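Structures given as structure tokens follow.
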Structure I
Amino acid sequence: MISCTTDTAVVILSYNGKPYHEAFLPLIVSESAGKYDVVLIDNASTDDTAAYIKTNFPSVKLIQLPVNLGFTGGYTEGLKHIDTRYVVLLSADFEVTPGWFQPLHRLMESDESIAACQPKVRFQKQRELFEYAGAAGGFIDTLGYPFCRGRIFFTLEEDKNQYNDNRECFWASGGCFFTRKQLFDAFGGFDADFFAHMEEIDLCWRMKNAGYKIMACGESTVFHVGGSVISYGSPQKIFRNYRNGLIMLVKNLPWGQLLWKLPVRLQLDVIAAYKALFSGNLQEFMAILKAHLSFIFGMPKWLGKRKNIKRSNPNSTGIYPRSMVWDYFAKGKKKFSELEF
């Protein structure tokens, strides 16, 4: 068991991530003095990540997993070996900025009902833009489609300090996920069946069902390279996007909403699949088809997971009461400021 010298462990999950550590770990470590411990979980890398960390960053605590357990499984297993009050789950392809940590820590300390928070996430390659992985805080619409302040579907906003406030949202980015270790454990962590997409939204939804808050911290900024685990637009990304989105509904929606919202989502998926097919994108069509088959055949498992959800004074803040699909594609609402909350 790793005992931390501070109340927070910044935990980096790495699989062959040495190039990212060479670029980003020096600032992470230099910012840590007296504020947080740095722990790296080596997810059975086949490169020399472990040796590089031991040689160049002796202050970094190293956990080596014998097999690659994916994003969700790697964190769940690695965190079993860490004893601390808070953990920040920081993906290897994230670049922090000077002073990034303190505002997040202050926010968590300010209110025990905050289960998790995130900083602003901007695109490392086009640094003025928000990034897909969380932007300035995550939300969902009435049908469970996720979007963010600063990023709605295919539209990324430029950061012009419009989201520098601290605001309650619905989900926090899994790429820089600041949470209470005790709550992470109590809620079972990330669902391993998600593997590497939407697992943080599902966990936040479970926390919200139990009445907790999720926050976006506008005083802190990090940058994300993006696409290093599952590349954007890939069949794997599409498959997990569609399948995991449906699993979240089954697990988290009240029965009265699930019985009508799930059929609507399935119909919209079918429309998207045939649109892809008629546009000549057979790979996307097949990915959506496989997602539906995996979802349907796994239904007994998803319903079983539903039984374990804690529901006590659910917190619905961060749910957009309209269809984001309709507002974006039919009404042309591309920015968060144009939405009618």
Structure II
Amino acid sequence: MLSRTSTAVVAHAAQDLRVETIELPAPAADEARVAIAYGGICGSDLHYWQHGAAGESILKAPMVLGHEIVGTVLQSAADGSGPAAGTSVAVHPATPGDTGEPYPVDRPNLSPGCTYLGSAARFPHTEGAFASEVNLPSRMLRVLPEGLSLRDAALAEPAAVAWHAVNRAGQVAGKRVMVIGSGPIGALSVAVLKRAGAAEIIAVDMFDRPLEIASALGATRTLRANDVESISQVAADVVIEASGNHRGLASAVRAAVRGGRVVMVGLLPSGEQPALISLAITRELELVGSFRFNDEIDQVLEALADGSLEVAAAVTHEYPVSEALQAFETAKNSAESGKVLLSF
């Protein structure tokens, strides 16, 4: 018999995060019941906790957080789809949608109706998966390659975001690349760039600890974010902007070589933002957006399994779900933490 309840991390409003017991319905025919092993705290989770909103996605009701998750199938989908009970899985948290607005069909991450686990973009909200047990559509489940543990696969989702950003950069082998913002996505971008053969990887951040993590993951040089002169002299073939700050974007434009490419993966606040557009024009820079990912998570899992992608240094803390509030406090402190995991 499946459990009818689950222990979950729920955001009720700004500054109101609770670990509580929630009701768990029977799985739908295309859903598997999954026991969650680990969940990584994402910036969006922090925003829902701190502000009651992530950008324009505003909490209108309590919502289970979490989309960076791995676990074990307890019961497979009744319709026969998806992995069998006992299978270790990572989760692709997106559900592409179609509102009739045009988008490239081979890029479902851009579908206007796309939903994501743990998102308040629509109402009713899309519940997340920071819970001891969850029901998930079988199409979201990715079987872990043989030999890859759940703990080692816990960063698959954010690593897929980084992988997608590096793909958006184009050919990086043998090139000089700068990564601005060495938080989890920036640090994981460094790891993906190392695997992709970048000749130089310069990591930038305000704090020492993120730069230490970036160095452990493959950065060949580090710079402090306030060293504008040094950043401007880099002449990087590619710059990955992962800070999500307009000052970081300005540094990216200054750091890029003439004719270079800037990949914007850090999500800036909504609304108008200051930008060095004139400099981007006169240097003929390519400013490229990068949003979530598509099937890159499958490549990430393979690379984690064969050892060609090393990401362990990105994890700095692990807490049991009972200490979720402390975990969120730690994750908020970007000067001292990288990726923070919850253990279920």
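The numbers here are math on the coordinates, done by the rules we state, and not lab data. Just so it is clear, the structure is predicted and the values come from calculations on it, not from any experiment. Cβ atoms are built from the backbone, for glycine too; each structure is taken alone.
Of structures I, II, which gives 4.6 when distance in nm of label points 7 Å out along Cα→Cβ at positions 132 and 180 is computed from the coordinates?
Details: I: 3.3; II: 4.6.
Of the options listed, only II reproduces it.
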| said: So if we calculate percent of Cα pairs over 16 Å apart, for residues 260-299 alone for every structure here (I, II), which label has the highest result? | reply: II
| task | Match the computed value 19.1 of mean count of other Cβ atoms within 10 Å over residues 116-123 to one of the structures I, II, and report its label. | result | II
| At a computed -11500 (helix-only ellipticity at 222 nm (-39500 (n - 2.57) for each DSSP H run of 4 or more, over all residues; to 500)), which of I, II | I
